[in-house]
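No value in this document is a laboratory result; all are computed from the given coordinates. Keep in mind it's a predicted model, so treat the numbers as computed, not measured. Cβ atoms are built from the backbone, for glycine too; each structure is taken alone.
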Structure I
Amino acid sequence: MSDRLKIFCENTGTYIDIDGGETLGQLARKIGHDTLGLKFPEICAMVNNKNEPLQYQVFAPKMVKFLDRSSASGFRVYTRSLCMMLYCAVREVLPAARLRIVHSISGGWYCRLFSPGTDGGQETPVEITPGLLASLEQVMRRLRDADMPFIRKERLTRDISVKFRQEGLFDKVELLSTLHDLYTTVYRLGDTLDSYYGALAPSTGVINIFSLALYKKGFLLLGIDRTDPARQAEPVAMEKMYEAFNENLRFNRIIGVSNVGELNKAVISNSTARLINVAEALHDKKIASIADEISSRYHEGGARVVLVAGPSSSGKTTFTKRLAIYLLTNLLEPRMISLDNYFVNRDQTPRDHTGDYDYESLYALDLAQFNADLAALLRGEEVELPTYNFESGQRQYKGDRLRLGPNTILLLEGIHGLNPELTASIDEKMKYRVYVSALTTLSIDDHNWIPTTDNRLLRRIIRDHKYRGASAVETLRRWASVRRGEERWIFPYQENADSTFNSSLIFELGVMKDYAEAILREVPNDCPEYAEAYRLRRFLGYFLPIGEKSIPPTSLLREFLGGSSFRY
């Protein structure tokens, strides 16, 4: 074997000679795009199961896998790069404006622009017009056509803080001041400097699909379609989700914690107990409001069945238990029915594209029997409820009987609650639907939001490890399948909800930090799941830890951490 340095390229399954010091981009060109077997130009790479930019230099033997934008990591790199191009355009068109990329919604990223207040006064929203968006898009297209490099640098944090302060990026300055890192990674595009918490593309020419669209008080930044990266994403109507996000954003502004820097400042000043109490009170108030609306409809002759739906680890179970308590205070008698008990026998369960049983499918449930039992209960009849034996894969009847009393209300919790086909034979008047999701409204900084998916994944990693004996590797390995199920069976129906409950808590990532980091450190670096574990650990590194002693036993977060007063 040659003594020359080599990398092992996972794409080709071969060793490649290197001199040392070449960038990943240079190595990709050396190997050849067609040989790598990618659908699109390479945008980043995994190096020893860590995501790295193509600007990364290789000085030692490595295992390398080149990725394009069709991969999850590649999609994130594409999106971050697109955000920097937008920021460059804002600096050119409106040099004094402050860009906030608020959150992901409606197929894109919701953005706002603000003008600084005079004499230190409060900033004011910039009116978004078609002409303004056209000007921003024109600059972004010019950047794309120029194929300018995203230049990655590591600099002393104190020097970067000075630069950011000069640019008015005070949110970034505040975050850096709480982390105490000696060096900070930044990117430069032309004369624009910014920080993004992950790799960017090698150059703007790779970011070739995008547009801007008017939306509410701001605009949508639209990139590539997740399901077909050759197409641009199209806006999707999400009015109820927008209102749910906005309600919590207003709350964040009132309590003065909108980003991680401000949250870390609350930790440093020892004021997190107040933050926890107020956030928990907000949950209580919202659940009580939903219970009051359900009760009102019930007394008007409707809402006999409450359907609670939401994606994995959104907190549906605790929400349903807390809702039941508030319904009791309204003199109603809640009774719960588990949709899991209506699974078809295992030999009739549909299979997914890999041939495994697809328990996420609507058709894993016996819809005919479920609807027949519901209809009978609503007619006042007594029904024997089934139990599903997960060991044998068979439905059983053990004499568990139910008849609705004069004030009884049914609570059904499951991922398909908002799908009209689940309760197709039940009068719409008799149903009340609630959508539960952890709509994270905290941002890392103005240009880096926190994906709701990451929040839920961290909850699930902790819960699976604590209560189901599952390692982080197992949870991470299943997550892609879970997400596919959500995209198919949950998200298309979320706007059917009568009420939306945002289960996120502004302090929770600080509380989950120590739990999750310890579990994620157990993921070995020689397995593919290490890449995601490493990314999540880096993400959690931006948070200062928050103790859990002030979190009440009824908190939704207790469903994942333990210490709940509810039984699960």
Structure II
Amino acid sequence: MVEKGGAAEVVRKGNNPPTTNTLPTWLVNRKLYTQSGANLVTFNLLNSGLSASLFNWISGMDVNDENGDGLITTTRPSLHGDVIHSRPLAIDYGGSTGVVIYYGANDGVLRAVSSSTGQELWGLVAPEFYSSTAAFTRLQNDSPLIAYFGAPSGITPTPTSKDYFWDGALGLYEGAGDSPVWIYPVMRRGGRMIYGLDVTTPTSPAFLWKVGCPNLTNDTGCSAGMSGIGQTWSTPIAAASVLGYSGPVLIVGGGYDACEDANTIIPVPPPAPPVCTSPKGAGIYVLDAHTGTVIATFATTRSVAADVALISISTPGVVDHAYAADTGGDIYRIDFAANTTNWAIHKVAYTNAHGEGRKFLFGPALVPAPNMQVYLAIGSGDREHPLQSQYPYGSVVNRLYVYRDNLGSTSATNLDDTTVMFDFTASTTCGTQGVLPTSSMKGWFMNLNQYGQGEQSVSSAAVAAGMVLFNTNRPIPQSQGSCSTILGEARGYWVNLLNASGGIGVKGAACGGTRSGIYTGGGLPPSPVIDTVAIGSTVETVVFGAAQLDGGASSVIGVQQVQPAIIPKRKTVFWKGSGEN
């Protein structure tokens, strides 16, 4: 009964505080917007141009009598769609407002919800969704069959493709003190648009701008300079200051192209011909965070669905370099300069992906090192093909890479070349030679086939306490005649940044332990998150969504405190000679 509990039930019962929730004849306390021109306007029949039936359905009315009670003017049980890939964004406004949660769902509504009451403060229905009502009409008709990759033909009724709408994560720019709060929702599989909204006052959102292409399949009506954008998968990453530009900017990957959905590796042994020869999303955009103006565009070989990672090296707080990865297994570095005309992109690393099928769908984790160097940790995989019958399982061996980039170099390193990269697939120890800043080797890789065929990285990596952490999934064959649902084996890894030695189960050390632990329940675990939280009067660094370092049972939403391994050494700091000792 997924309509029970949480924000869904609060809205269904009238969107009032929980103490006064009663089932209404209609929602009298819900605020829905759409976008028109330079403003957000009330979502109604006039502003949307929809039929009365479809408008009422989108607004939450049970026009099809879903619950079978004979009433079509009450709220429908399914008024809150499922949240597939839209990672909730929590903003703490303090005071009586507290924390507000922003997220999208596949019912076409981007929501702002009070974390203390579950009330929906407002919702946004983008005009890109209802300008062609086919998707909403499919939802309203509630087709019971959803098409999936590899579905057999001849099914009746014909399965329809799943609809996504506000399916992506949200970017955030939040200045200090009384500075504005801006959010940037994207659509992932739901579209090719990026929105900018001012939520400084969370109960009264304002429209800033939108860029992209309103149509998923063609470039009609695209914003200036955005015709190459793909499905907007990459989270817009905000920077308050970037070398060479005055004012906050957004840096976002060009997106995803549906050509990547093809299972090209299974029928044809490597090297398989690439399907995505001229893909959408093959680039990186730098936008003005306030106006949405395109400041710069950088071309890449394949689509950049991953988030772009930013780093400040020369001046604290000023971004001077950015790293991006594409679906062809390539890694790029953007070098910012004092003048925007001198900004440049370089391919600094690549894999044998075009022949071996490895993809990067998640951005790298970055660690600065001495002598103008940066360590990058990134895993390959194709989360869009998680089944045994799909792309990764048959012939692709995915890998975790740690690469050490020299900011003074513009040449590209082959990450699969064992003459410059250590192969640490076999178990390593604390004494294994690692990739230090002074090493002649460029990095290391580790095959993700140690526990069985088909394992792949399904999350971005993170670095904490000298260790790389990331999550994987491996399809598990279903027993013949079994009715159970097999979600695959989910693992969380903790390995030493320098030599891939395991860190699990070894107290106070970043090496010498087990490399990974299994998550209870399996499935596709989310990306691990490192954050600081207040525990009483103390601020602690914690990690969410990672395997338990102590070796205990692990949950994909578990939390733990992680402290760096510090080996004490005693040395003389003062000595006085008096002639008497």
Structure III
Amino acid sequence: MIDIARLEQLVASGEALDVEFKSDRHRISDSDIYEEVVALANASGGVLLIGVEDDGAVTGAKPRHGKTTDPIKLQAAIFNNTVPSINTRISVVHHVGGDVLAIEVDPYPEPCATRGGKSVHRTIGGDGKPQTAPFYPRDQRSRRVDLGLMDFSAQPESETSFDSFDPLEFERLKQTITRLHGDQSLLKLSDQDVAKALRLVESQDGKLVPTVAGLLLLGREEALRDAIPTHDVRFQAIDTQGNVKVNDVFHGPLLRTLEAVESRFAARNEEKEVLVGLFRVPIPDYSPEGFREAVNNAILHRDYSRLDALYIQWQPDGLLITSPGGFPTGITVDNLLVHEPKPRNPRLAEAFKRIGLVEQTGRGVDKIYLGQLRYGRPAPDYSRSDPTGVRVVLRGGKPSLQFAAFVYEQDREGHALSLDELMVLNALFFERRIDTQTAAKLIQKDVSEGRAILERLHERGLIEAAGEKKGRVFHLSAALYRRLGESDGYVRTHGIDRLRQEGLVTEFLQAHGKITRGDVTRLLGITSNQARRILDRMKGAGKIKPQGKPPRWVYYVLSSA
């Protein structure tokens, strides 16, 4: 249940997709409450706060049952006036500005409506702010797809026929299977049998009717435009002034589109070389495999019911790939590395796997990360994603040739680094320091697994630890810094804190004449044992000397005093 502390936290954070404020100065109607509950249930769930103004001012909710509000009665009213019936959790929170009704709503596993037939949902409006809007049939279809209740790509397109397929695309499909070592058994089949084997058709009245997946893969362009006008893919090249220099739009079937996109990518993807022993290792601006997986992921996970295009933007400092539709329900930016694969279009994903375009495991996101990390670039950035689209940024710029050479050496020597290990080393390469909690958050696992990764890298001599056991931080080892050609990086990371700490102690002594161990702990924000080691080190170097009666009354002064 929501208490006063949680209420104040919600109010301070402001309205969001999962938090709605409702004024009750003029007494909100029961039907308005039912609608707002339905809106939250049709999205990601959340909290309805009645008695809070849009600006966050708490003005209080009026009693709904005589002189008080009975949460059980209100809960029952909501349950009986929504279809399907929605369970809620209701709290009456006593606030200095007045009582607030807090109604918690879970996301519902299917589209909901009020008993009167009104269906709404929470969404982002044109002004970028959350709002309650009509939940149209097209939106409900997208919601069913997100919830895994419907595979849009498996739907038959009744207005089309087998003649809507392009015979040239069947040949392209077989060439792709041969090139990518897909399911070789498909190569011996006729076009009709290939379509049946990949479940790209459905039988209706004795005829083979293409599914959405079938048209997307093999359809004639004119048939695609008529049946699935939402399938466009755009490749854009943008200069430093933000001008679009290239704006190619692809309306054709996916295999043809993928070949066209890859050719444009390859034409711009320059390579450098680094010498590793006797071998020259090419280091591309972007990993071809990582890019390919990112595009395939965008195609497989996009919401084809949305009237929008998939965008691939080649920008001066990176690649931005935007796929219409948010993450499938249950997947977020914080768990996409560890969540089980959940394609929005299972029928299309199944065909991609048999053709050889994606792995059978469905872990393409790992390849996207590995493609960036192994060349010493920042990890892929999904933070721009929202309910309207999944956006991934692959950072460009100058690659770390020595980091890439180091990863190549580890592979060649049989000590290949796992994705988790690469993520931690990559973070240390850019951020210099990391602790156990940060490592766990980075690899999207619990603290024990974050600690295990750090200990494993420590045992291999790739990182070093500093500080007390409870507050230990890790940085790249001196040997690895040397291998990366950044010996000064080790000095900056390992030594600068020590010098700064001693400098602050010296400044304190110059200002106050003496210092105790307690003064050092407060000054530097460290433990008593860490303070003792700093003082012992400075004493051993002849910078300070002890005074007073040990151990309780000892203090330190500058040796020159």
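Can you tell which of I, II, III yields 6.4 when distance in nm of label points 7 Å out along Cα→Cβ at positions 348 and 540 is derived from it?
So the calculation was done on III.
From I, II, III, which structure was distance in nm of label points 7 Å out along Cα→Cβ at positions 260 and 460 = 4.3 calculated on?
Values: I: 2.1; II: 1.4; III: 4.3.
Label of the originating structure: III.
Given that distance in nm of label points 7 Å out along Cα→Cβ at positions 124 and 364, derived from a single structure, equals 3.2, which label among I, II, III identifies that structure?
II
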